[in-house]
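Next up: some structures, all given as structure tokens.
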Structure 1
């Protein structure tokens, strides 16, 4: 028998019935592609606003958190919307306009960057609907995989794996010393903001 009599400060712990034991989960599961309810950040600090180097248009980081129907609490990072106006099916549109319409804004979209920033700031904590999908990028080579349906199926689970091997880039495994394909992790991206109907 183990002699632990020399240990000081030991306290009895709550006992656990093995039949009620909670097994550790397999970790983070990437949300599947689909429509989700998202929540805007609780606030927009000054650092959330930048300008595009190419067009000079206002960029706003509106990175939301999923609230449902599944994967609640999962953050979608690096979601930036641009105020740059472009043609869409014979009319004018912008990413900022798509975002504002999704959160229920019904007014005109101003051209003044400060007014746009003020409108975005007013969306703090708002909930809205958007289509979400997967995307993996290797910016140095230009390699990109867009869409969950284009990621390989994991043979063990039968589900899409949330990473893909780069076709040409490799890395050296520090544990084995072998050269292996560079693994690119999928990121969640918003593919479409759904306009809120009032």
Structure 2
């Protein structure tokens, strides 16, 4: 077990202001794990994010990147299995249930995937990098292409377009807030790709 996200208290999850990136990365950055479905595909830990309240599987969220630039996330419970801190059927004390096996889709294995919250976290991180490249911090309309591993059998390239740098309510800008990142970007395209062919 990495940590007990429920017993160790909220202070363990201090974030970098304005983001959900954890200040404490728990020594995980640059750790490498094999893809459970395709062992030749290696994933490197990029950054660790705070839990999202209300998720069925709590705990930290680990963002990973592979050699071809695909991004994915993994929940803490399943990541503990990937780095062999736990084995299937071991008791997970903070979930109060056994760890699932990698192929136990019925029993709750989630593994490497992304939902809308993960997509927003990744998009915001990319926006911050774009802002850092601008001396005045104001973004002009632009587009980015992201390679995303949405689930075990779904790799995509997604094009996101930055629409405008202003608060959606007041129209005042620039607006670099995390809370409104979804109002500044629009997905213009998502196409399936075959990882092995890239």
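Assorted remarks:
- Taking relative contact order in percent (Cα under 8 Å, 6 or more apart) as the criterion, the largest value within structures 1, 2 is that of 1.
- Label whose coordinates, when Rg/Rh (Cα atoms, Kirkwood Rh) is calculated, return 1.13 (choices 1, 2): 1
- For the structures shown (1, 2), distance in nm of label points 7 Å out along Cα→Cβ at positions 172 and 188 is largest in 1.
- Distance in nm of label points 7 Å out along Cα→Cβ at positions 124 and 140 from the coordinates reads 2.7; which among 1, 2: 2
- Structure from which 3.7 was derived, distance in nm of label points 7 Å out along Cα→Cβ at positions 92 and 180, options 1, 2: 2
- Structure responsible for 36, 27, 22, with Cα extents along the principal axes in Å, for residues 60-131 alone calculated and labels 1, 2 on offer: 1
- Parent structure of the calculated result 35, 17, 9, given that semi-axes √(5λ) of the Cα gyration tensor in Å, for residues 100-155 alone is the read-out and 1, 2 the choices: 1
Readers should treat all values here as calculations from the given coordinates under stated rules, not as data from a laboratory. These numbers come from a predicted model, not from an experiment. Cβ atoms are built from the backbone, for glycine too; each structure is taken alone.
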